[in-house]
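Visitor: Each in structure tokens, the structures are laid out below.
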Structure I
Amino acid sequence: MSMKLNAAEMPWMQSTAVLALFTAMPEASLRFVGGCVRNALWGEPVGDVDLACQLEPKAVITALDAASIRFVPTGIDHGTVTAVIDGTPYEITSLRRDVETDGRRATVAYTTDWAEDAQRRDLTINALYADVSGQIFDPTGQGLEDLSARKFRFVGQADERVREDYLRILRFFRFLAWYGGQEKVDAASLKACREHKAGVKSLSVERIWMEMKKLLSAPNPVRACHIMLTNGVLETVFPEANNVDGLEALVKLETREGIEPDPLLRVMAMSARDSLQIALLTKRLKMSKAESTRLRDWANDGAQLSTDMAERDKLAAIYTSGKPVIFDRARLRAAGDADPIQSVRWMGLARLASEWDIPTFPVTGKDLTQAGLPKGPAMGKALKALEALWVRSGFTTEKPQLLAALKFMGY
């Protein structure tokens, strides 16, 4: 693999903002590091541009200030200063070496030695650096080789790297999900993940969910999840959601139908539609309100669905349960149905749920007041009864007919 990137072909390396950062720092003291270098060498899209610097944080701030570059001391306790240029953040982290670690956080000391900084990084493919000209630096001596072979290996002793930070277990599988092919997984790295899987429980649940959500957003995370399952990691992280066969079926549907990966739908595919278990999962991982609502509504829905339902009944289910719930249930049924014709029909129900414009119930409390009904529980019951009548009619009965039906209902 080439030891140099063609900077002229890498817009992220030659942007005005990036060049301003390199100009602000002493010559040769700043390098690109990690994901941007890794992905550029692989020909993958480059997202965040992270940088490593020989200057300590206070000196980084002084240099940015002198260059009139706005900065935010986002992680200054850990050596990171975020420069902000034209609204885009660039993390600049001072070279560090670990002094003490406890599996969750580390006490660090600053260094000017690129090799020392590389030794505290997680994977060899993430310990690659590049200067502004595109020259690649591989302090571990294994990063480029592993990158070429798509080999995911911890820097140095795998056991030590994992015990320093148990989050590296999840990162290992996340990179495997996103970038791994069918190559053999590094035995020492996998052994370290397996033997220290219990350490993941010491991490904050927010970080666990963030990593798993990233993993489940990969185009095809099935192999990574299978390996996690067979090594006891998936059960440790997702005891309520470890049906990898369900995930595989959904990924096949996504491939067939051209569906974008949806990590929450994939969680559903890996779970039983059990209200209690899903409630435990969403609460334990402290999911957002929107995420929790979507999963719980799916688990709690009682609508009886089939592909041979009358159109009116399908619309009634969508109206009653909500578009997202029926959409999710139908897609999962499409993934799980071995009959290709039935699978296509389930996808039809999902499209109907997605595309149908739900009508507005035409009767309001004000209408009932004008019809002579007093406010209170009776009015609420009358509204619900009329709405049920309207739904059964296929949403076709209009307001005058609904109000006329009141007297036949005893109101």
Structure II
Amino acid sequence: MTSVKKLATRGAVWVFVGYGGQQVLRLINNLILTRLLVPEFFGIMAIVNTLLIGLELFSDVGIRQSVVRSPRGEEPLFIRTAWTMQVIRGLLLWLASLLLTIPAARFYGEPQLLLLFPLVGFATVFEGLLSPAILLRARRLDIKSINLLEMGSAGFGILIMILYASISPTLWALPVGGLAGTGLKCFLSYWLFKEPIPRPALEKEAVEELLNFGRWIFLSASMMFLAEQADRLVLGKIIPFGVLGVYTIAYTLANIPRMLIKRISLQVIFPAISHKQDLPREELRQRFRRQRWKMLLGSVALLGGLVSFGDLAIDFLYDQRYIAATWMMPILCAGIWFVVLFYTLSPALLAVGKPQFIALSNFVSFAVILLGVPIAHRLFDLPGAVTVISFSDLFPYFILLGGLARQRLLCLWQDLLSTVLLVGVVAIFMGFRLLVGWGLPLDNLLLAG
């Protein structure tokens, strides 16, 4: 039998390959669509997607995490119960999106939201109907098949977006393409994995176990939405949709390291630690820390490059309508480092059954954005708001350290060393930029000021 360590290493590679492939496809899609569509469309879709992600996270009871962690995770009746709850949740989410339609359209003063929400929201039905084979593969650390499925369906959705926008360059290319990709993912989850549609089941013991563990996942996911998505909801009210569209371009590129580490955290680190959760704390900490070094060093290289040269990439790839994204990019990337530290540590608390610290951390991040962004925007305009958004993840990291200390899983010295290394890498890159005459990443902000 393949060891957990080998499965985790192989899984991490496939997360990089799968997520990297999706990001390449999305970058190509983004470059094409920004030339076919106007920035306002991306701002409107940012609001729609953010609110729908909120609905998903506010109803997340941790079904996948529960299957991964539970001793009954391989039992057919337990899996059928988990799948049934997943289907019910998907249907309820779509109904919730219908109820949200009119209030959102009135709040943002955008009548197109009346049709966008029902269309985009129907993707939750497809997600709910996904084959239970995905739950089992997540438990077994079969990351390859899951990432290939996601990459293929994302590529199909992107193709539909481009074709639609080429024929009719309207806002509707974005939701139609997204829905097409999700629908294909649902179909392929049965066709590729050769799984029949399971019979519905709601075994009492299984439901209780799923909900008991899931209540903290629910709270944590709810707070995660507030922490990670509140920036667009707040900015959507205080800046024009065109400016929000430019911010969304910068945020999407800067967010690549966050999403990559988050995927590795949930798909690889958490299942791997769950298999070892009964080890003595010190032994678990040592094993965890050794594997974490590899992710921290990779993140230092990736983030150091994005902070130092991300503005040049945006300037090269996008036209002058998106010039403000060049100064947003390094600010947003700098704060992602605390996200890296957070998501490479939080699976340890989740695996040992202490997700409440993660929920509290996410709430603190949300509070910083909700209170800090409007104040910073009033005092320092958009640069101040973007800076608050970027460094809002510093405070949750400190909360997480408290939980790790209680569970004797603290890796503070490792965090300090890797942070110093990141600062050193950025300093070297900045020196190189000045040496070759490329200026500094914030030059466009200073010129605009």
Structure III
Amino acid sequence: MNTFPDHQPLLLYHAAQLVTPIGRALKHGRDMGRLKIIPDAAVYIEGDIIKDVGSTEELQKKYNSGNMERIDLTGKVILPGFVDSHTHFVFGGYRPEEFIMRLSGAQYLDIMKMGGGIQSTVDATRKTSAETLFNDGLKRLDDMLSMGVTTVEGKSGYGLDRDCELKQLEILKRLNSEHILDIEATYMGAHAVPRDYPGGSGAYIDFMLKDVLPLVREKNLARFSDIFCEEGVFTIQESERYLRSCKDMGFDTKIHADEIIPLGGGELAARIGCVSADHLLAVSGEGIRMLAESDTAATLLPCTAFCLNKPYAPARKLIDAGCAVALASDYNPGSCFTNSIPLIFSLAVIHMGMTIEEALCSLTLNGAGALKKADTIGSIEQGKKADIAVLAYPDYRFLVYHSAKNIVAMVIKNGKVVSNRLFSA
């Protein structure tokens, strides 16, 4: 977690609205739509912690010391900083030709079999220097910050070996120390089976468990471990063996589940207690039922379905069944080369049947829960980190009404203004 020198207390006041979920754990089902809305709102911040939240009248009476920075947010909306809980943003090379191939009818798994897909990015990432990967990562994080993201998850998975996987994780660690955003790292060596790997997928799992994950743990390079459970990649049985072994080693676990074929990844995630099951475009009814009865976040990635021209994950069914749904970008160079928070909001509400309130919870508190950080971030309330996004309009519904447009005018991270482009709407 990034730390910064102490700075003056900060009072945000006269915001048209403050809109936030409330709580320190995942919100399930219809509770996701229950937000706290304060008109003419104010927030008082000391250091990097929110100390008080309420009306402008109330907080201006309580905090009137001269030694304080004050920001008038008349006509603006205060929200929690967004949490993008699923990305692959450290990579080398690009794959525009595959995007066009898919538009012409080529299938994702077929492209992988032809040597494209993940393996193509693996080849490019292995050849890319650590310094280039780091500098590209800085630029991508700046872009995320401009859209109100204050915490992001980043995965490895474009090495499929020991040295390049460790290189990606070490870059994520360096980015976390040098960039203002907080980055949660995930080891995802189980992103694919390396080309012509002796012994196939089972032997590769053995290699990761024996030769790579102990080093990741020793160097404290990742909190999470993830696997792509999919036809032609890793089976349910292999995924269960791998994830249980990762848990035994002290990792929290995630799973790319039921993205293309309904293999039962959602059920597996709930059964073994994964922190999140991600994608879920093809999740079964039983998978939905089991996820609803678990503390596993159902992380949906609408931009991936959009870019692949696939049906969206059944957000409405998941929420109505009582699942805790999170939304994330899946930013990567192949299946989803976008990290647009505004597009996520538009797709979730217009095409996936979510309410604006549910989508907001999914990108804040439940995104934090999908990273096991809901106790410290994801909502605006006393004692939580002062990670805040300010909208340029007076109503939070502009998040979708002004479709696919970035309307974040200011970002406050750790109690300090780090991005500021306030303008008249």
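Every number in this text was worked out from the coordinates using simple rules, so none of it is lab data. For clarity, every value in this text was computed on a predicted model and none was experimentally measured. Cβ atoms are built from the backbone, for glycine too; each structure is taken alone.
Visitor: When P(r) over Cα pairs in 20 Å bins from 0, in percent is calculated, the result is 24, 60, 16, 0; to which of the structures I, II, III does this value belong?
Guide: Label of the source structure: II.
Visitor: Which one of I, II, III has FRET efficiency 1/(1 + (r/R0)^6) of positions 81 and 97 (r between Cβ atoms, R0 = 25 Å, to 0.05), as calculated from the coordinates, equal to 0.50?
Guide: Only one of I, II, III returns 0.50 for FRET efficiency 1/(1 + (r/R0)^6) of positions 81 and 97 (r between Cβ atoms, R0 = 25 Å, to 0.05), namely II.
Visitor: Please state which of the structures I, II, III yields 121 when volume of the Cα convex hull per residue in Å³, for residues 33-184 alone is computed from it.
Guide: Structure I accounts for this read-out.
Visitor: Quick check on the output: 7.0 is distance in nm of label points 7 Å out along Cα→Cβ at positions 121 and 401, derived from one of I, II, III. Which one produced it?
Guide: This value belongs to structure I.
Visitor: Work out which structure the value -27500 belongs to, where helix-only ellipticity at 222 nm (-39500 (n - 2.57) for each DSSP H run of 4 or more, over all residues; to 500) was derived from one of I, II, III.
Guide: II
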